[in-house]
Structure P
Amino acid sequence: MSLLVLSANDVSVISSTFTSNALTSLMALVFARLRVPENAAVPHRTAISTDTYNTLFMPAQVPGFGTAIKIVSIPSPSSGNLKKGGIPATTVILDEQTGAAKAVINARSLTALRTAAGEWRF
């Protein structure tokens, strides 16, 4: 099985092929499914802390959309990493049949896109 890796630039290029209406309609559908607990599995995030960063693991499964986990590492103020381009974040998409990792996506770019589409819709 192959693994798709999408950089911030890849997310930007791919998202530019969609209309604003298509993106906001997709976000409306996802948000509607997430409102009903039976339609999605979204457990509490798990945090792991070190001296230099706190990492948050945020899994979710939405039938018809798939299973993913977003991983965000928040540098501690003492690490000196706060001013190096923002907070590192990655989304891993799992294959629905095998559970194997299918894609790794730059989540900082993806989150910005999702937030913008969600805010514009509502």
Structure Q
Amino acid sequence: NWYCYGKAVAEQAAWEVAKEKGVDLVVVNPVLVLGPLLQPTINASTIHILKYLTGSAKTYANATQAYVHVRDVALAHILVFEKPSASGRYLCAESSLHRGELVEILAKYFPEYPIPTK
């Protein structure tokens, strides 16, 4: 996955620069971020959910995905900034759902949509 690779390479570069410059660095790594959008178009995170509502996904993968709300990600950044002893890397996640659990939740709240059942 080129997206994940790019994120990992960028973080590695940030750690190297921080070490060279003697700067303290704290990293917040959010999982799949959901919540209000800033832009008027759908982003990749929202497409992850939307594909089950539009019928473009006929089945769901036997996989688990971790999620976090964008406001929780913002709060995590504030908390590590305000805590002088914060160091290293922080994984920012609220919950982890199997795709089957996700489609069950979607079917409960949006029964009129063609949500996959397998």
Structure R
Amino acid sequence: MAPAEPERVASYLEREVGDELRSVIYYAEDTFEVVYARADVRSQYTDRDLEKVRQELGITSFGKPAMEDLYVHGDLKCTVHCFENAIEMQFVASDAEGIAVALDPAAFVAQRTFVARCMEEAGFGYD
């Protein structure tokens, strides 16, 4: 698998969604880098909070082989978590590497993503 390219992802998202980009984080076995963080978002997290984020991202990646064994869908590429105030996407490169992206929900709605449309149909979309 090719190495993750977090700067490329951050540049793309800055062009595509602008100020609705909250953060881009790159992680690997011995690396944790906040590639981009909007100032208001960064101010909400202490260094201890970021350490917890690092651990959680690692847990998801570490669980990649188990998820792939459980679901016969091939390689796990991405997870999406839709919170009230943010959309979190984790692109899983391996069981030790990936890129995590956070967007404002408005970006999700504005892009008219399939997931956002399904959420609307289910009755719990973003207003």
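For this structure, a couple of remarks:
- Ranked by mean count of other Cβ atoms within 10 Å over residues 17-24, structures P, Q, R are topped by R, which has the highest value.
- With respect to distance in nm of label points 7 Å out along Cα→Cβ at positions 49 and 97, the largest value across structures P, Q, R is given by P.
- Of the structures P, Q, R, the one that -12000 was derived from, the read-out being helix-only ellipticity at 222 nm (-39500 (n - 2.57) for each DSSP H run of 4 or more, over all residues; to 500): R
A short reminder: the numbers here are calculations on the coordinates, not readings from a lab. As the structure is a prediction and not an experimental result, all values here were calculated from the model. Cβ atoms are built from the backbone, for glycine too; each structure is taken alone.
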